[in-house]
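Read-outs: derived from the displayed coordinates by stated rules, not from any lab. Because the structure is a prediction, the values reported are computed rather than measured. Cβ atoms are built from the backbone, for glycine too; each structure is taken alone.
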Structure 1
Amino acid sequence: MDWINKENLTLFIAVWGAGLSTYKAVSDYRKNVRRVKVELSYGFISQANILGPMLIILSAANVGNREVILNSMGYLLPDGKRSVTIEPRSDVRFPYALSEGKKCLVWKEQRRFAEELSKHGYSGKIKIRGYYQSATGEMFKSKPFDFDIESALIA
């Protein structure tokens with residue numbers, strides 16, 4: 001019981017207050033920052049029991065609390081170059097206001113993408129990342145994704 005004294009109680013209250021104020025500052029910052037989760041995946045579109053071509057799908061989901069205007073999207077290639085999608089096939093029109101809790105998709109035929117990459121000297125399995133860029137210049141990127149150019153060319 002010797003540790004319960006006025007100085008230790010004051011220290012405890014000061015540390016508690018500092019912790020709460022730090023938590024509040026971080027919480028307020030996270031609430032106001034724009035956050036978009038970008039993912040790359042394989043897929044296809046089906047219509048009345050007919051499967052369409054294999055696609056590479058680039059999705060963006062607004063997981064933040066603020067609307068984000070998405071202007072452009074594309075792929076980041078292994079050597080630092082970008083493959084920009086000029087006229088995307090999508091479920092929305094760009095520029096697009098992605099409100100909180102909403103998602104949008106852009107897709108490209110795997111074979112066509114593989115042909116484009118092959119023309120620019122890429123071959124085999126490469127790691128790519130999808131990205132969306134906002135009106136303010138922020139770039140939201142996916143995790144690295146393995147894309148097999150040869151397999152896509154055969155399919």
Structure 2
Amino acid sequence: MTKLYDVVVKGLDSARARLLSMAPTIRRKFARKALRKGAELVKKLAASPSVVPVLGRPIYRRGVMIRKPGTLRDAIQIRNSKDTNRTGDVGVFVNVKPAKGGDRGKYSPNDPYYWRWVMFRTKTNQNPRPFLQIGATQLEGPALAEIEKSLAQDLPTLNQGTLF
């Protein structure tokens with residue numbers, strides 16, 4: 001005759017609740033940091049002088065500077081994705097960040113509004129410079145390795161329980 005044993009597990013609900021409460025912090029703190037480190041390599045290549053065109057000297061119209069060298073290069077930024085934040089996930093992207101509202105327009109030396117004409121083929125630009133796509137070539141190799149390295153460095157912090 002076999003005897004059945006009753007097993008009572010205590011603390012499982014609290015452990016589950018603690019793990020669920022850690023998930024948003026892990027996403028925001030560790031995953032976003034790792035994604036930004038990977039995106040930094042993409043940004044570095046996309047903004048390099050050999051990839052993105054940079055003016056040789058400022059352009060003036062009627063004595064007022066309307067284009068300064070490096071505006072497009074300096075506007076390439078790593079930004080947080082609002083779409084993924086709404087769903088509770090994290091994400092980053094590398095893109096050209098437009099100028100602030102009062103500093104916009106084609107006669108503003110700080111507005112990189114013309115990046116689309118540089119990057120894509122148009123009637124007037126038959127030789128586009130796809131600098132963001134060239135930067136994205138880093139994603140599968142060095143950028144992914146950098147993301148993995150960053151996450152591996154943060155694992156001891158998670159294992160020690162010093163997250164909170």
Structure 3
Amino acid sequence: MQIAVSYFEVKSDVFHKVLLSNRFQPLKPWESALLQHEFDHVAISTDPRMFAILRSLNGTKATLMRSLEAGIKVTDAWAKDEIETSVKELQQAVESLVRHYYVELDRVSSNGLVAIEDRNRFFLDLFSEENLARNQFAYFEQAQKNLKAIEVEDLQKHYGLP
């Protein structure tokens with residue numbers, strides 16, 4: 001079965017929950033290395049390039065190829081479910097990338113215990129074309145145009161970089 005699709009208004013919501021122990025009571029919480037580290041995680045998952053990747057589906061056309069088992073009835077509802085599944089695949093690929101970057105952040109900062117050696121390079125490399133290619137991101141080609149539209153200055157501001 002082939003389904004011709006034009007994607008419009010693909011949207012995704014991001015939610016964060018930062019859990020801290022009751023014992024976390026520093027005199028200046030906003031200056032705490034732990035809290036700053038947790039907000040680095042939030043910054044990764046709100047990076048403008050991540051949203052650009054998600055928006056890269058908007059306005060695209062695709063042909064979805066699906067195999068049907070005997071007895072499956074092709075309906076509008078079935079086709080809609082298949083289209084929604086294709087959008088979820090992109091969302092899941094981006095979520096997997098964010099999780100990978102979270103792990104990398106924890107690794108280079110020893111879970112927030114040490115300063116990141118080259119903070120600028122670390123955050124600017126995330127979601128970069130080179131990084132996506134190196135990680136064999138499945139939607140790399142589709143995302144390239146939208147990624148080019150993100151200015152370095154916007155990323156520096158997002159991450160609080162000089």
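Comparing distance in nm of label points 7 Å out along Cα→Cβ at positions 62 and 142 across structures 1, 2, 3, the highest value is found for 2. Each of 1, 2, 3 could give helix-only ellipticity at 222 nm (-39500 (n - 2.57) for each DSSP H run of 4 or more, over all residues; to 500), but the derived value -16000 comes from 3. For the read-out relative contact order in percent (Cα under 8 Å, 6 or more apart), a value of 34 was computed from one structure; give its label from 1, 2, 3. Corresponding structure: 3.
Looking across 1, 2, 3, the calculation of volume of the Cα convex hull per residue in Å³ that yields 213 traces back to 2. For the read-out distance in nm of label points 7 Å out along Cα→Cβ at positions 22 and 126, a value of 6.1 was computed from one structure; give its label from 1, 2, 3. Clearly, the read-out refers to 2.
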